[in-house]
1. For structures P, Q, calculate mean count of other Cβ atoms within 10 Å over residues 121-128 and state which one comes out highest.
2. If you work out relative contact order in percent (Cα under 8 Å, 6 or more apart) for P, Q, which one comes out largest?
3. Ranked by volume of the Cα convex hull per residue in Å³, which of P, Q sits at the highest value?
4. When helix-only ellipticity at 222 nm (-39500 (n - 2.57) for each DSSP H run of 4 or more, over all residues; to 500) is computed for each of P, Q, which one produces -24500?
5. One of P, Q was used to calculate FRET efficiency 1/(1 + (r/R0)^6) of positions 9 and 129 (r between Cβ atoms, R0 = 25 Å, to 0.05), giving 0.80; which?
6. Of structures P, Q, which gives 39, 21, 8 when semi-axes √(5λ) of the Cα gyration tensor in Å, for residues 57-136 alone is computed from the coordinates?
Structure P
Amino acid sequence: MGDDATRAADGRLIDAVERIGDAGRAMLREAAKREGLSLTQAQLLLRVTTPSAGPQSTGSFARWLEVSAPTVSDAASALVRKGLLEAVPGVTGSGRSSWVPTTAGREAAERLHTWRDPLTAALAACAPEERAVALRVLLEAVASLHRTGRITVARTCLTCRFFQLDRPGDASGDWCGLLAAPLAPADLRVDCPEHQPAAAHR
């Protein structure tokens, strides 16, 4: 494929990712509206209720959501007023408060998660190996954007110090040094709780 054809194909891929992103935001915004929430409030509630997230400070949530700390504080305060979050002092290890979901917050988050259903149905039409290739392509893009500072937080396999392209010994394939186990293409993680940034150990 020539340079012009490659650029054209890349452009179409970027356009497709943009359209999916636009559709995803619209679907989440609609789900948030049904819960009486803003888009940012819904994103924060979903993040707080993600098991891999753990206790986080305002700054941590801001970096993950790619918004300012005051924006997170405003969204969290609104969620507290609505009875969906509660403040817990000093759980992040820094002495600063974080938030945990209430029972009502977890129930609201479960309903919010349905925004993904149309995308899940669309992906079901693709073969598992095709989805695995798409996952790898997108994670490579995420890792590149993270290295150049375009994405602040990327807790993916490809940005982790434990990730190896080749298994120790004579076998090839992706390998997780923490788990001491091979990684199948579909096993690559987007938000790993054990993630340790590779740059911190170079």
Structure Q
Amino acid sequence: MIDPYAMLGVSREADGEAIKLAYRKHAKTAHPDAGGDVDAFARLKTSYELLSDPVRRKVFDDTGYDPELADTKDLQGLVIIETLINEIILDDREPGSFDPVAAMRRKLTDKIVHARFHILEMERHRARIRNHIDRIGRKPEADVLGRMLKSRCEAINDAIRKAESEIDNIEQAYGMLEGYSYEVDVSEMMTAAE
């Protein structure tokens, strides 16, 4: 995640005028027409737009994220965490009677285990298909069966890559929960257990 304050070199308390002056100062050298890098200028401009928009700035200040400045992996991790947050909100148990952070971590771990098991199953199926390909006699004119079986292997390869990407996203979400803890009220837990 790019920090727009650091990008413009202003403090978090900077007003609109200070932000505009900082942007103009950096834009003189960062602009591509002045020999600057196109990507660096785009990040500078996005940072300026974020800090100039009171609503986006407040959201960034409150969450530390802005979709236009976030890394793709961070956004995918946030989407996963968002679904878990919704589950916490809908949980009928009293706040303090359970640890929602630990529950989110368990769910993420379960998702990773499930995805890895799914990959193992797909690899097993792919190996069986390859074994069939090696054993099937080919028709000289057109190898219809061979092409169909190879196509299935390619589809399985795509599904494995997708599952591996899903694991990466889940691990990113898990990492985003690092450092969080939750204070559980022991008396609430005792009451809930009775």
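1. Q
2. On the way: P: 16; Q: 24.
Top value of relative contact order in percent (Cα under 8 Å, 6 or more apart) goes to structure Q.
3. With respect to volume of the Cα convex hull per residue in Å³, the highest-scoring structure among P, Q is Q.
4. Going label by label, the one that fits is Q.
5. The read-out comes from structure P.
6. Comparing all candidates, it corresponds to Q.
All of the numbers you see were taken from the coordinates with simple rules; none came from a lab. All values reported here derive from a predicted model rather than from experimental measurement. Cβ atoms are built from the backbone, for glycine too; each structure is taken alone.
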